[in-house]
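Participant: Right after this note come the structures.
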Structure 1
Amino acid sequence: MYRPPSIQTLRAFEAAARHRSFSRAAEELGLTHGAISHHAREIEERVGETMFDRRGNSMEPTAAARKLLPVIRQSLDLIASVFPPPGASDQQVLRIGVLPSFAANWLVARLEAFHLANPKISIALDARLEVSKIGPRGVDAAIRYGTGRWQGVTAERLIGDTLFPACSPNYKARMGIKGPEDFGRCHLLRNSWHPWMPWFQRAGLTIAEPIDSLAYDDAGLMLDAAIAGHGVGLVRQVIAHDALAKGQLVRLSPTEVPFEGAYHFVTAPAPAGRANAIVAFGQWLRARLHEDFAA
């Protein structure tokens, strides 16, 4: 009979990914380093992919791990909301709808800071490409990308986004890329939502739109392909931020083009008991985005 991973295994994996350290995860959970390593291997065996890459003293979650983390965190938060610890009757769980790319590549890494500042509020992420329903029988709020003109909700603009070319350091070295003039001999990764041509025109290049390669509907998947060294991607600033900071990607040109629309914090009238928690999350979200992307 098939049995899913134990809660202890899921908690160990989540803590190791959050701390980027097996030792710190062991300290938090009161386990040994070996136990955390064992739980991480169990997840890898079940998924069939590597979950961590060792870089110096840090255990960096792989693309596969970053995709899995929102689901595991959501599951742990939901279980915690059903079985709260003694004296935690005032604990609230907010369900936040969010695009998988934004969750995996920016939001998840910062949620621990929100929990530390707001210990009575837990966040359960509903990460999906489809638009989440907001209100009764849906999520409490959502982070959406678009024009902000959605019926029946209030959409507060958070930040816009831009597109620019980037690739892994290894791919740049392997292809001898010195600048955009070398893109004609590179594999250009495609995203279904933003073609290369507007960037080519702004950069003054006469390269044809790539049409003979795999197209990615999700910007996060294309970002993972660029990090893995599969080619040059026209990446979005917000979700590429951490990969650039860690050296997983290198920007190949200062030229950029705007990506139509913006991130919005979307809410609907909420019960009085949840309104303050939603406001608190929205304020924290605005502050963290401003911290990373203020001009």
Structure 2
Amino acid sequence: MSQQTDSLSRIQFVTGQGNLPKVAVHTPWSDAEIYLHGAQVTHFKKRDEAPLLFLSQSSRFQTDSPIRGGIPICFPWFGPKGGVDGQPMHGFGRLKEWELKEVVQLQSGEVSLTFHWADSFEGAKFSVDYVVTVGKELSVDFRVTNQSAGDFVFEEFLHTYFQVGDIQQVSVIGLKGVDYLDKTDKYARKTETAEIIKISSEVDRTYLNTTSTVEIQDLALKRKIIVEKQRSQTSVVWNPWIERAKQMADLGDEEYKTMVCVESGNAGENKIKLPAGKTSSLEIRLRSVRL
């Protein structure tokens, strides 16, 4: 791992929950934590503000399990692998131990960390660099390089969990007119008619062919979260609600009330077909403003 000297005072290598290694990052504006397990950002908090990311108190911190909360990386597939038993949900990227490759303090005062992982999938060799930049905002850039002789076909998602004050006081804005697959209705294809999406039951929608910025208005915490994405054609809005939450061992029965997932990626008909030697990039920028 390479580092710039000035950045050393901004990071700490510590032992996290389950004795898993993590990196704590401190900037003049915010704090963040990233586990090497799955290169998973589990915490980002601006000064004098509630945490931006939700992390379940029931989450498992084990090498064979994903962490429930923060920003899990779903790769090289999203959802179940063709319904095949024994394959991990949302791919194996979030179960791998990643290498912290580089830490740089930018002139702006932000800290940028690059995590690295290389592997193969269905005969294709690839490497991934995941750049996490912490400052007034949180941004992540998921870069996949195809090291094979042929095309590399994959799905990718940044499965972001946001902390909210009360799910019944939350509005999701920015997806009106977009077609989506409704998992709660046997994946029926529908068109979003609502300007403001309110959540009062289980919601699990995959929005297709959309590059739109999505906003989360949270009246309870009196803030607006802006999810801006680059090179993403798919968005997901998810909340498990009461019954589904009770079925999830790594999510508290009442925690659905204080979280909502607004996810960015490329899946299904928007999956990536990456030519040999090329690199793709999926980037999200997360910021919050007071209401």
Structure 3
Amino acid sequence: MQQYMAQHGTSYYVANRFFPEQVKQDVFTLYAFVRIPDDIVDEPGVDPVKARKELDRLRDYFQDCFDGKSPVPSDDLERNQVASEAAKLFHTYQIPLDRVRDFFAAMYADLEKKVYYTYEELQKYMYGSAEVVGLMMCKIIGYDEAQEAEVFRTAKLLGEAMQYTNFLRDIQEDAIDFDRMYIPEDRLQKHHLNHVLLSQYVAKKPVDDTREKFMSQQVLFCKELYREANEWIALLDPRGTKAVRVASRMYESILDKIIRNEYDVFSMSARTTKREKIRTLLVKTLRYARWEIA
């Protein structure tokens, strides 16, 4: 489980080191469980029919394990083990099964839906693909049940911020490798853009240079999501707040790199290097430590 996170999600892996040992291992399990479906649908040149069958097998294997039934074995022993461990996790922390259903619904959508026309439409997708993972994490970390509504709102905000950060960073990759455009049409239209013009930017064809203003507004919007979510992270059990803050700050640093690249995500990579992650970790966690002392 740990190796899976280290290989596929370096920012999350670094942040996860700040959890106590048992929480750390459980988060590794959860991450592996949600990462596998994501990898299935994000395979370049993915066959939708084949991918849907793989998702069905993983979902059904998990459900059978959760229900205490003997699941139908598959050839992928690693996926079987991850699904089995995840089912135990859901029992241990009493995580509602609706979270899994909503997550898989978003994964199935990636096989069919290529564009989004409104931010509200995109938010429904982000709820299933990212926000429910934050809600699952809350159950593992722990919180005061009297503050559940505020805790869940924070988890959803942070999930939305991280997911939209991904969409901004990966505009070109999503368009070229998967023929998907997550940036909604209604947001583009406010800056006299549309999906056709966005495709031209991806293809590096000469078009009116309005991308910088558009991207700057999206970055500001996303930073506001982080700001609002960060204010409420302290509502989580103290054993988890530092790790969540580190994850938030490391992910927000992707936006900082987009800014340094003058909002050009079409010809410059906004992925943060290991050195940049370490620098962010040192600077921002030390700053957080000073706030704690104060």
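Read the figures in this text as sums done on the coordinates, not as results from a lab. None of the values given here were measured: they were computed from a predicted structure. Cβ atoms are built from the backbone, for glycine too; each structure is taken alone.
Participant: Supply the structure label, taken from 1, 2, 3, corresponding to helix-only ellipticity at 222 nm (-39500 (n - 2.57) for each DSSP H run of 4 or more, over all residues; to 500) with the calculated value -23000.
Facilitator: That value comes from structure 3.
Participant: Taking 18.2, 54 as the value of Rg and Dmax of the Cα atoms in Å derived from one of the structures shown (1, 2, 3), identify that structure.
Facilitator: 2
Participant: Given that distance in nm of label points 7 Å out along Cα→Cβ at positions 70 and 102, derived from a single structure, equals 2.2, which label among 1, 2, 3 identifies that structure?
Facilitator: 2
Participant: Now for a different question. Compare mean count of other Cβ atoms within 10 Å over residues 14-21 across structures 1, 2, 3 and report the one with the greatest value.
Facilitator: Answer by largest value of mean count of other Cβ atoms within 10 Å over residues 14-21: 1.
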